[in-house]
Structure P
Amino acid sequence: MQEATGDLWELSSVPNGVPCVTTNGKVRKDGSCVMGRGCALQAAKRYPDLPKRLGLQLHLSGNHVYYFEDPRIITFPVKHAWWEKADTELIARSVSELYQIVSIEPDNLFFLPRPGCANGKLNYLKDVKPLVKELPDNVIIITNEEYK
């Protein structure tokens, strides 16, 4: 695991870059995942069909890490519902699931905002860094200046 400061979308725009978007597991009545804040909202604006596609995956298989090929993006759950504080047990499971993906794609770089630390209200050094520190070096945990 490496760390960097910058914008998720700029950093992950390298040819082998894959953005990882922190999400929750709440599905609306229309079947779309709630993606209303932070990098999830940014992803939903960039890829308008992503909330529906993620909502379907959540409905079928639960609140897990999902790797979408088109657009190439990973969703990384940190909350069960959008209004809750981030859940460290869920983040630990998401780290394990992400590890399985990134370890078989060593030539790609995966950019993950500090999971659960902005809208999730967790402290990066105390709550989250111990959970992500074992991720391989092709995972870059990023923060922007606002949350540094």
Structure Q
Amino acid sequence: MIYIDTSAFVKRYHIEAGSEKVNNIFREGMNGKRTIYISYWVISETINAIDKHRNRKEFTEDELKKILGAIFYDIHTGIKRGFLIVSEMTPEILRASWDYIINEHLSAGDALHLATALYHGCTDFMASDKRLLKVASKMGLNTINPED
């Protein structure tokens, strides 16, 4: 089971370093070889990141609509086929994230990603944020940086 944080997930929809590794994880999921976890927070942050790219004129309004359609298609298909699980932000996960904010000095968003992965018993954690990966490794997760 792998948790994919926003810094990695967005690479599926915006071609950049690491996109191919993220796409490979999704192919493994589609082929029944991997269960992928994300959170609703990942979806919000991904939409925000894509909107920033649009605001920088990296793509048009029509391209934005196509990308958003692809995001929601992947989520719907992944849930329906059973390889993608989208986690709610439960009070337990939110409370657990506070420890990572205080003790590991993570941002609230990064702490939510880590707490979500640990709450669901994920073994693997994919992110492009080296600081977050270091803390995830410290917490016993196998870390994967798609940019490596």
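Comparing mean count of other Cβ atoms within 10 Å over residues 14-21 across P, Q, which is largest?
Values: P: 18.4; Q: 14.4.
Max of mean count of other Cβ atoms within 10 Å over residues 14-21: P.
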(request) Taking 18.0 as the value of mean count of other Cβ atoms within 10 Å over residues 86-93 derived from one of the structures shown (P, Q), identify that structure. (result) P
(request) Rank structures P, Q by mean count of other Cβ atoms within 10 Å over residues 70-77 and report only the one at the top, that is, the highest. (result) P
(request) Determine which structure produced the value -8500 for helix-only ellipticity at 222 nm (-39500 (n - 2.57) for each DSSP H run of 4 or more, over all residues; to 500), calculated from the coordinates; the candidates are P, Q. (result) P
(request) Assign the value -0.90, -1.30, -1.61, calculated as log10 I(q)/I(0) by the Debye sum over Cα atoms at q = 0.17, 0.20, 0.22 Å⁻¹, to the correct structure from P, Q. (result) P
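Values in this text are rule-based calculations from the coordinates and carry no lab data. The structure presented is a predicted model; accordingly, all values stated were derived computationally and were not measured. Cβ atoms are built from the backbone, for glycine too; each structure is taken alone.
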